[in-house]
Structure P
Amino acid sequence: MRKTLIALAGAVLSLSAVAPATAQTKATRIIVAFTPGGPVDIVARTISEQLGRELNRQVVVDNKPGANGAIGAQELIRSEADGTTLWLTSVGAVAINPVLYDKLAYDVQRDFAPVSLVVNNEELLASAPTYPARDAAEFVALAMKRTEPTPMASSGIGSIPHLAIEQFGDAAGLRLLHVPYKGAAQAIADVMGGQVAAWFGDVPGMITLVRAGKLKPLGMAAKRRHPALPDVPTLEEQGIRGVDTNNWYALFVSSKTPPAVIDSLNQAVRRTLATAAVRERLIGLGADPAPSSPAELASLVAADTEKWGKLIRAKNIRPD
């Protein structure tokens, strides 16, 4: 009996020694609420390898597209609140959807905890190379001469490109016809084909086409020039004030995650974005690395919810 008890005690000690190592090696998921190959997905895959090194465990990207981010959000809510499931989302799901939709399957304040801002993505106004305007100022001048509203594409009702169009029209005193698409790909295709005059879009989704001469950059809807497009002036530099867009991407975890775990994740994200190779890759893609504290991200969400909510209500923007 004594030998049996000693053997059992040894087995328990062995299991307890193994348990932390097993938890440590549990893979971390980054849920992306968009299809593979899009800007958010590309950013997630750019940071995943280095983030894995910082966390000392594998980091995998898990695409859960659909329902304007709600499917990805619900996947996070259902996950274990141990910091091994993160959600990389753009501003829309956390600061626009709550005011755009009457009912959501999630509550940002109740269900999510901010970890860190990852990148800023100000919108670029772009047209086909054959469009006669050389910049945003000339685009406005040409639009003023038209008897009909100037058609502009967006990736959907209530999207950042749509809200940028609304800001642009107000700032420049233009009559613009909003032409919503079900995604960026078809919107860009019709801009390049001349079916619509121009559109606002994330730089990472257009930088390759701009560099290839397939899209003409007219101006940045931001407070400063973009590091990947230093020769493209802001709209404000061209006399068009009040168009300030940022389709930022940020990481969130379940609201039940312990604060110490969130702090550890935040530090790992900061180290990841400070790594030269990751930073250079993101800038090359057209994204602007911008880590933050959880509190700073929470303040950004609150400020953008108020800003975009005010515009959505003023324009009576409703989803289809």
Structure Q
Amino acid sequence: MALANKTAAAPSTNWKETLLPDEASLHAEHQLAFEEISKIKDAKYGKGRQLHRKGLLGLHGRFEVLSGLPDYARFGLFAAPATYDAWIRLSNGGMDRAADRKPDIRGFSMKILGLKGPGALGSGDTNCQDFLMIQRAAFGFATSKDFVDFVHSAALGPLSLFKYLFSKFGFLGGFRKLGQIAKALKIPFTGFATEKFYTATPFACGPYAARMRMLPATSTDVNANAQENWSSDFLAHLSKGDLQFEVQLQFYVDEASTPIEDATNEWPEAVAPFITVAVLTVPTQNPDSTEGSQLAADIEAAAFDPWNAFMEHRPLGEVMRARKVVYYQSQLGRKG
């Protein structure tokens, strides 16, 4: 549907989630699939995350919630102006510890520290708020099953992946799907300091629903050889001075334009504009110092989980409900 004549709409609280009738059993199957993925990849690399296994940098930052926000934004973390310490993890998104030059999804995760309030899991207070972002405005798969089936097949090897794609999409359709995935992965990525990042899926903001975007840092010079080493590129930007990123929210307006359950749908900015709510500052630091190395180790050992959140920022949609189950299993596996 064309959106050329669409205009910005007011944020709405008239959103809802739609649970699948077999959702609990489906997500339990996902858990088993990821347990198998862990066994395969842990045997090769040692214990680690099932996805975003290759951590690139672990850094500290400051997260400043701005004043003067509109009423519909002032919930949870954004209820009042304040500055918090933050942990930052930059990562490649794949199951393997591949070379940086390999096409991949890139992850920019934040853990906002020093908080206290009812947690999204409903089992007490949380002391942090995590936001997990990628360089894509929308998720690549409409449902958790589509994603898990694809990742599980890929982990078993190329033959298994081809068999899955051809059985699901047919012979020609399978090749088309492979081409679409390859094309999406090959979209140029210039570096963690110079790209936009998105939560790609929605979360609550009090009675409203929102997605998050983070704009590139104040240092925007692009290094043509950045793909050889993403961490070195980021540190080169950081060596010139503190990096600042604008953090923005985009709010649900209606189901047609800003659906909750369709994870592949990019919310149109013309209908649901972004507003700046915070600034993330990454101060100049030395990750190779004793203190920096210890921080990096602590960050790599930590769990970054969208369900580490205020109840007022609980993740929304079936894909995110599946992540609650799968992330918990992954965290247990890393401890085992």
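Laboratory data are not the source of any read-out in this text; all were calculated from the coordinates shown. Everything numeric here is computed off the predicted structure, so don't read it as measured data. Cβ atoms are built from the backbone, for glycine too; each structure is taken alone.
Upon calculation of FRET efficiency 1/(1 + (r/R0)^6) of positions 82 and 146 (r between Cβ atoms, R0 = 35 Å, to 0.05) from the atomic coordinates, which of the structures P, Q produces 0.35?
The read-out was computed on structure Q.
Work out the source of 7.9 here, i.e. which of P, Q gives that when mean projected area of the Cα convex hull in nm², for residues 34-129 alone is computed.
P
For which of the structures P, Q does the calculation of Cα Rg over 2.2 N^0.38 Å return 1.15?
This figure was derived from P.
Quick one: mean count of other Cβ atoms within 10 Å over residues 170-177 came out at 15.9 when computed from one of P, Q, so which one is it?
Checking each candidate, the match is P.
Thinking of P, Q, which structure, once helix-only ellipticity at 222 nm (-39500 (n - 2.57) for each DSSP H run of 4 or more, over all residues; to 500) is computed, gives back -10000?
Considering all the candidates, the number was obtained from Q.
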